[in-house]
Structures are given as structure tokens and as C-alpha cells.
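Please go over the structures that come below.
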Structure I
């Protein structure tokens, strides 16, 4: 089957990558708590820090659920449905002689199992792989800007 039946989702990839990058705020907030609030004994900053951290964490949990968990499953189901419709239309448009070459179970398998597997695999590769690749490249870029030798070492180690 041709992948032209399936859509590309650049906004979803961007939002998955952005959600992953925003999770890096949590360690930064914790380091601020330890270094600037607890070590400096600034107890009046604890409540604003807690409110900001609670808000950021809640937002990140919602974003993670929607963009990383819910949306890819929804897209996989849409892909499966589109492919099943396309497969059923192609089977109905077949010549009788071509249709008779295979078992009826073969066509049932194509419409149910093969379309579902391909739709889910397409979603996994197109969304998760690309967004994780962009995320790793972004982290390596930050490491290169901070310490070039550590960036080279991590790039070398990542290839294994």
C-alpha cells in the first residue's frame, strides 16, 4: 500500500519534541530550589517556587499525556482506519480472476491485521522516531555549546 493515503503530522512532531524539551525545566527548578532557596535560607521564596513548579509540572503532565500518549494512539487508529478503507476499496475493485487467486482469509487478513500493523508502525516511525531524533540532536547541540569535548565524546558514544 502507498503511504500517500496517510498524512504527515509536522505539528504533532514539533509538539512532541517541545514537550520533551520542556521536561528539562524540572531539574532546573530543583537546582534553583537547592542553590538559591535552601542554601541561601530564603524561606520567603519557597511558596512562589512551589506554585511555579506545580504549574509547570501540571502543564507538562497534560502536554505529555496529550501529545506523547493520546495523540499518537489516535493517529495510529486514524491511519489504520484509512488503510482499511483503502484496502476494502481495492479489493472491491479487483478483477474476479485476480480475486480468485488468493484465499478469502488472505483478504480478511489484509483488511484487518496488516492494515492495523502498518498504520501503527507508520505512526511509530513517523512521529516517535523523528521527534526523538530531533530531541537528541537538540540535546547534543546544547552539550556542544557548553563543552565541545563532552559533545564529541557523547556523539561518539551515541553511535554505539
Structure II
């Protein structure tokens, strides 16, 4: 592929297809691992493990899902004993989400499944290739007005989410 033909590639479609395939592989691997969770529930647990003790509203925003969708995931996770919701001392209408000790082995398994899928997705790429790819994606995020300083750092949610927590 020439440089000029590469510039003509529909990047949005390529990125969307890659994301869809990664998510599908994760779903299949999570099912094969016997997690007993839907993809949304597994994703929710993964995010809670990085956003421990945050409000539900912050979690929904960070996950880019509707708050009511998050509530349905949390209802099932709470019924399974994997999470607990407590009133926020600063605003009793808001709920703080925390993992329970029972969730620890499940979260470890979710992370392992994530590593397996990442390794599959980057098969045939050496460490330098992966580093360049991450750098290119980071640059694209910055070019489009995103905040690359928070990539992969769920402990520091977006500014608008932080203001409400």
C-alpha cells in the first residue's frame, strides 16, 4: 500500500471494525472463561475496579453508556454479590459504587481475558510496532480534541465527570 492510498483509507470504519472485533473476541473469551456475566456486566466490573468509590453518574459517563443501562448492570452485579452501592455522604441522592471481596477473582479473570484478546489483536506486531500504533492513536485523539493524558487512566475521569464527583 502506498502512502497516498493509505491516506484514502476510511479510518473511522477501520477503527470501528477493529473495536467491534475486539469486543466480540472479548465476549467470546469471557463466555469461554465461564465468567457468567454479560459483556456489559464484565465491562462494568472492569471500570469499577479502576473507578472504585465513584458515583454511578461518573461511571456511566466514563463508560459512555446511558445511566439506566448502568443501573440494570449494577442491579444484576449487586444481586450476585459482586458490587455494593452506598449513599454518597456528600449527596444522599447519589450512589457510590464499590466492589465486594467476592468480585476480586472475577475482576482478575476479566483482566486476564482482556490481556488474551489484546495479545491476539497485536499478534505479529513487535513491541515497537505496538508502541508506534499507540502513539499514532494517541495523536489522532489529540488531533480530534480528545485528552490523551487520560487514556488508560480510569482513576482520573474526564473533567466534566470529575466536577460532579
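Of the structures labelled I, II, which one yields 25 when relative contact order in percent (Cα under 8 Å, 6 or more apart) is computed from its coordinates? Structure II accounts for this read-out.
Computing distance in nm of label points 7 Å out along Cα→Cβ at positions 46 and 62 gives 2.8 for which of I, II?
I
Structures I, II were shown, and mean count of other Cβ atoms within 10 Å over residues 6-13 at 15.4 was computed from I.
Looking across I, II, the calculation of FRET efficiency 1/(1 + (r/R0)^6) of positions 54 and 118 (r between Cβ atoms, R0 = 25 Å, to 0.05) that yields 0.05 traces back to I. Here Cα extents along the principal axes in Å has been calculated and equals 83, 38, 22, so which of I, II was it run on? Here the read-out was taken from I. Comparing distance in nm of label points 7 Å out along Cα→Cβ at positions 38 and 78 across structures I, II, the highest figure comes from I. Ranked by mean count of other Cβ atoms within 10 Å over residues 102-109, structures I, II are led by II, which has the greatest value.
Quick note: the coordinates plus some simple rules give every number you see, no bench work behind them. Since the model is a prediction, treat every value here as computed from it, not as a measurement. Cβ atoms are built from the backbone, for glycine too; each structure is taken alone.
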